[in-house]
1. Matching task: 9.9 is the computed value of mean count of other Cβ atoms within 10 Å over residues 4-11. Pick the structure from P, Q.
2. Tell me which structure, out of P, Q, gives -5500 once helix-only ellipticity at 222 nm (-39500 (n - 2.57) for each DSSP H run of 4 or more, over all residues; to 500) is calculated.
3. Assuming 12.9 is Kirkwood radius over Cα pairs in Å as calculated from a single structure, say which of P, Q it is.
4. Name the one structure among P, Q that log10 I(q)/I(0) by the Debye sum over Cα atoms at q = 0.14 Å⁻¹, for residues 12-59 alone of -0.40 was derived from.
5. Compute distance in nm of label points 7 Å out along Cα→Cβ at positions 20 and 44 for each of P, Q and report the one that scores greatest.
Structure P
Amino acid sequence: MKSIGAELSKSIKEQCWVYLEYHNQQGGTTYFWAAVKAIKPKSKKIVVDMFNPKKYEEGSKDIIEATIFFDGIKDYKVLRM
């Protein structure tokens, strides 16, 4: 299995969304799709456009730019078409 970093880097090149299971700062788990815009290895942060399908179903159609922590990623899957 490839490393998370390698897969995220590949998702940038292939322009793919990534499904993330993420340990948030409130101590809970958040599930969302992310379009990775930049990886900052020194600070272990990732800049993403974030989309939450569950919130979309509830009426929020927003895509939010966010910075997440690499170490907060619990699981991931690159969504290739």
Structure Q
Amino acid sequence: METSTKKDRLQIGLDKLSETKKMVSVMQEELVVLQPQLVKTQAEVSGMMVEITRDKASAAETKAKVEVEEAKANAKAADAKVFTY
């Protein structure tokens, strides 16, 4: 391989490394800027999870009550059918 070809390849590699370093630097700055928003969003999600867990528990209680009432209503309906025949 010719020396000038090796030199050109080396220069291209160095240029790409330099370009990549600049891109990484920009991404790090963006991450620093976005960090407070990420923390806020994480807190909001945690709050929503607590609320969802509480709502699921409440829904389970309501479902249990409805099932009891449904059983009572079905029993009364069965009794009513017995009397109508």
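Every number here is computed from the coordinates shown, using simple stated rules; none is lab data. What you see is a predicted model, and the numbers here were worked out from it, not measured in a lab. Cβ atoms are built from the backbone, for glycine too; each structure is taken alone.
1. Numbers: P: 15.6; Q: 9.9.
Computing mean count of other Cβ atoms within 10 Å over residues 4-11 on every structure in P, Q gives 9.9 only for Q.
2. On the way: P: -5500; Q: -37000.
Comparing all candidates, it corresponds to P.
3. Details: P: 12.9; Q: 20.1.
So the calculation was done on P.
4. Working: P: -0.40; Q: -0.57.
Computed on structure P.
5. Values: P: 1.4; Q: 3.6.
Comparing P, Q, the top value of distance in nm of label points 7 Å out along Cα→Cβ at positions 20 and 44 belongs to Q.
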